[in-house]
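Down below are the structures I want you to see.
Any read-out appearing in this document is the output of simple, stated calculations on the displayed coordinates, not a laboratory observation. Please read these numbers as outputs of a predicted model, since none were measured by experiment.
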Structure I
Amino acid sequence: MKLHIVLVEPEIPQNTGNIARTCAAIGAKLHLVRPLGFSIEEKKVKRAGLDYWDKLDIEEHNSFKEFLEKYKPEEKNMYFVTTKGTHCYSEIDYSGMEEVFILFGKETKGLPEDILKKYIQKTARIPMRKTLRSLNLSNSVAIVAYEILRQKNFENLQEKSDYLI
């Protein structure tokens, strides 16, 4: 299975670095949709991603419109992760999918409202207390990505440690 993590206009370099590291560890492709709130050459981004940048499959897009034209939501298994989502991320059956795109919006505003309304049946949420606004972006990516991988029995990932006690 090919997993795509899509960050639409991310703003915080450390989050993107952490997400890049997660993508490298699980073999997911990372899509960065401009404008970015930083340069991926920034020290904070590089440090958060450690030395995993050369192990990362990354694609940059000039705009969200350009991304949606290239990877059409109507034709792809694409889910828009938002606090306003209609489905809990773990209720979606990813097990039979060969390719999955999960999209996350910018830290301060999330994904555009018009897109959420247009694709409301393809929205997913992570349960949390009503009194809080949202989870950290890098944590959210890890939660959803690992549920998808769990449903696929962690294909192509090391499940047992080689460490001997």
Structure II
Amino acid sequence: MTVTAVRKDPQRLTLTVEAEFDASVERIWQLWADPRQLERWWGPPTYPATFTKYDLAPGSRVEYHMTGPSAEKYHGHFDVLEVERAHRLLLRDSCANADGTPRPTNTIRVGIAEVVAGRTRMSIEVMFSSTEAMEQALATGTDEGLRQAVSQIDAILTEETSPARRQPGP
């Protein structure tokens, strides 16, 4: 399994998911940089994401929605605060419930670093604005949902290296 740690720190108001992949830093970065790839794993399997506006540049906004099993839509957006290509993102995440009521805003810090040649660690740290915001997120399963979301990445990477996906040469 790709996920190596899920840590909840109520004192720091953070939830952190760490994972390691048999892939280069650049390849893991592409999972964030390409909205079609991000759609394949952002959100747990039963709540897939659709990105409707995507510009991963500081000062930009990324808009998305997640569709639940009963076709309910949960809208959200990232305000892109910082980008260090292939290594780091800082996003302000704002979401709404299916009825449109806003949920507390949080900040997401993504780190991508090489562990050894061909092996990369990705860390996603969610920083909550208050104890109540963290408790609400954990009560709705955000920790498990994020773990499930990140766990989908291995299948994406495996598809690319399987013989059936490679095109024969001339």
Structure III
Amino acid sequence: MRDNTLTVATVLKPQGIRGEIKVKVFMDDADDLKGFSRLFVGGEEYSVMSVRGSGEFAYLVLRGIADRNAAETLRGKDVEALRSECPVPPEGRYYIADLIGCKVESADGAAIGEVISVTPAATDIYTLATAKGEVSFAAAEGVIESVSPEERRIVVNKKRFKEVSV
């Protein structure tokens, strides 16, 4: 991924014989993909001809991908969009790319670790690099007190963090 792009989906498989691809969407809803006129798949730029679907899956038709064989070459590749063209997340929501590298600390300022990955789920799973190795925690209610991507900082409730971390 380049600094000026965000990964918005990944190609799962070809759909049908006319070059359509099925993607797993990493945005709030597949409808969010309808706002893009171009996307990058595997580093190559494609014009978006059509988008259909809802929820976490969408079907894309990209200019230059005319048949199933061409669509098959995209399987497993990331779908990226220019960050400048991505919608601004609603209040209290963040792009995962903006959380990677944030320092995690308790409300009293004690350093806990640094975010190395976030796995989207009903309750997102954050993985941190700490002095003692990797630690994961669910972003369950009451765990995260504040998030400030601009300051590269996430503050957690120490007690709740200890209850949900592994």
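Below is a table of values for the structure above.
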quantity	calculated
If semi-axes √(5λ) of the Cα gyration tensor in Å, for residues 6-53 alone is computed and equals 16, 13, 7, the structure in I, II, III	I
Source structure (of I, II, III) for semi-axes √(5λ) of the Cα gyration tensor in Å, computed value 36, 15, 14	III
